[in-house]
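**Student:** Listed after this line are the structures, all set down as structure tokens.
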Structure P
Amino acid sequence: MRIALALVAAVAAVVAVFVLKPPAQRPASTEKIDLTPDRLARGKYLVEHVTPCLHCHSSIDDSVFGGDIVPGTEGMGGYAFGPSDGVPGEVQAQNITPAGLGDWTDGEILRAMREGVRKDGTALFPMMPYPQFAIYDDDDARAIVAYLRTLKPVPHAIKPRALAFPVNLLVKLEPRPLAGPVRKPTDHLAYGKYLATVAGCVICHTPMDNHGQRIAEREFAGGWEMKGGEMRVITSNITPAEGTWMSQATKEEFIGRFRVWQDMPRDRPAKGRLTAMPWRAYAGMADQDLGAIYDYLKTVKPVPGVVDPFPDAL
């Protein structure tokens, strides 16, 4: 009996230590980011066309193909990610307008975005893809913070997250402090990989296991089923495996597939063709950046399998 009680006490002590232990972190920098015209222009480009922050942190009108941001909701957050998104519970996108980030320092925003630690020192759930954003170049990250400061403040309360046990405890193991300065690569293919990472290509086009972890050996192979409201879409295989569109498309066709959305009518999609892909946001990406992503994707490991993204389409 005493041995059993001792074991229970030991386990309770270990759990208590784990509960109280904060995530790995370093103090947020004390820098104040200057809102220069060049920095704001770069931040606008990254936020609106490369890393479509506003597509996750705004209300989306799903009555048009690709979804449009509802005017006046830019950055206010509130979109709920749940089990259908691979979340064991519910997590809402945060308010990233000045109304939500007003008392955050620039350094605290930078730390949250790339290292996954909130202002209060607790861990963000990695539905906010800070493990991928950790590679964001220092200057690009500062440009994003600068641009977020210029968004219209939209007061909008966000519900606290509700994660299932034990994920509510294990989430604190995800943050990783940056070891030093981060610079974007200058090599063309490495830069393409950089863009494919921060643009979320690897995030959405890599399937997850039953624990919400992306399957490394199936990077870019698609297969993540996304559901919400009337939408059910399965992300495409964008490796150059035989039979995939990427195995056949030229660079001009790849760029053109995005660019056409600049003038695409805002029509209601046909039944079964709602998509989470923010085509209009990516349509504003520069040709050289889309081209770098294309060149990189042509080099990734081919993963066999052609995916039908719209299985419910008529």
Structure Q
Amino acid sequence: MQEKLKKIINNVCKVIIGKEEVIELALAAILAEGHILFEDVPGTGKTILARSLARSTGCEFKRIQFTPDLLPSDVTGVSIYNQQSNKFEFREGPVFSQVLLADEINRATPRTQSCLLESMAEGQVTVEGESRKAPAPFIVMATQNPIEYEGTFPLPEAQLDRFLVRLELGYPTASEEVQIITGQQKIHPIEELEPVVVDSELLELQADIKEITVKESVRQYIVNIVRQTRTHHNLELGVSPRGSLGIFRMSRALAAIRGRDYVIPDDIKEIAPVVLKHRMVLKQESRLRGISEEGIIEGILNSVEIPGGAG
């Protein structure tokens, strides 16, 4: 299993330079059957990373550019009357793909944003009273710009909670940026990217992840971390049990990527920030004092007792 996972990571690294840690976390989210929110400034490679992951895993990829005039039917599909058959025929929208990229998701209205809720939570879409299963695997990857607020509709807590992780790529180093320029002299590297696994193998990997061992002491460690957010004096709203499940699922995937069949506390500490930070709501006075979600999570991780043993 680890050999296949390394092949996927190395393949994506041909396109996304210097971001192996982010690639590992994104792949862990896919293995954990979770959805990913990429939040970063324009031009850092969010869309290309999503396309690279889809192509490397042999998954069907579709992209929607979210805009204020986008309708829910543009995402889910619509029934059209066929004059030849005298029947209405359903034409599937782009949501019926294995990897869906919701580009600039916060530019669409809340009504359109919410049409993804059912598919993200249950893997199905209900249109005109009929439920239709999304393909397997089914992963939603969304992007948003954290600094541009004009003409945007911030994602509500219920929608944010559907994303397993929120990831940031950040700017490359000077040497990495030179590599990026050099690599695109003639053609973009993604145009030559080939799958290293097929979608059926990805489904097998997702099933294998569920066999990774998580000891009772480590499960309790996860719960202790999450429960601290619910009573934290700087938070208006703490993390729900979905956050605990998110850490649990991500930790098994990360352990597999690192070549282990068991989870250790270090796995929990590594993934807790990307699973928890978008699920917490700061008090207004805390935000004004410059307190951040990352700082709160770091403080909690430093205060919660780490279980002994190897996992």
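Read the figures in this text as sums done on the coordinates, not as results from a lab. Treat the numbers as computed from the prediction; the structure is a model and nothing was measured. Cβ atoms are built from the backbone, for glycine too; each structure is taken alone.
**Student:** Could you figure out which one of P, Q the value 24.4 for mean count of other Cβ atoms within 10 Å over residues 31-38 was computed from?
**Tutor:** Q
**Student:** A value of 21.6 was derived for mean count of other Cβ atoms within 10 Å over residues 191-198; which structure in P, Q was it taken from?
**Tutor:** P
**Student:** Among P, Q, considering only mean projected area of the Cα convex hull in nm², for residues 39-150 alone, which has the greatest calculated value?
**Tutor:** Q
**Student:** Could you tell me which structure in P, Q was used to calculate distance in nm of label points 7 Å out along Cα→Cβ at positions 159 and 287 as 1.6?
**Tutor:** Answer for the origin of the read-out: Q.
**Student:** Here is a further query. P, Q: which one has helix-only ellipticity at 222 nm (-39500 (n - 2.57) for each DSSP H run of 4 or more, over all residues; to 500), as calculated, at -12500?
**Tutor:** Among P, Q, the structure yielding -12500 for helix-only ellipticity at 222 nm (-39500 (n - 2.57) for each DSSP H run of 4 or more, over all residues; to 500) is Q.
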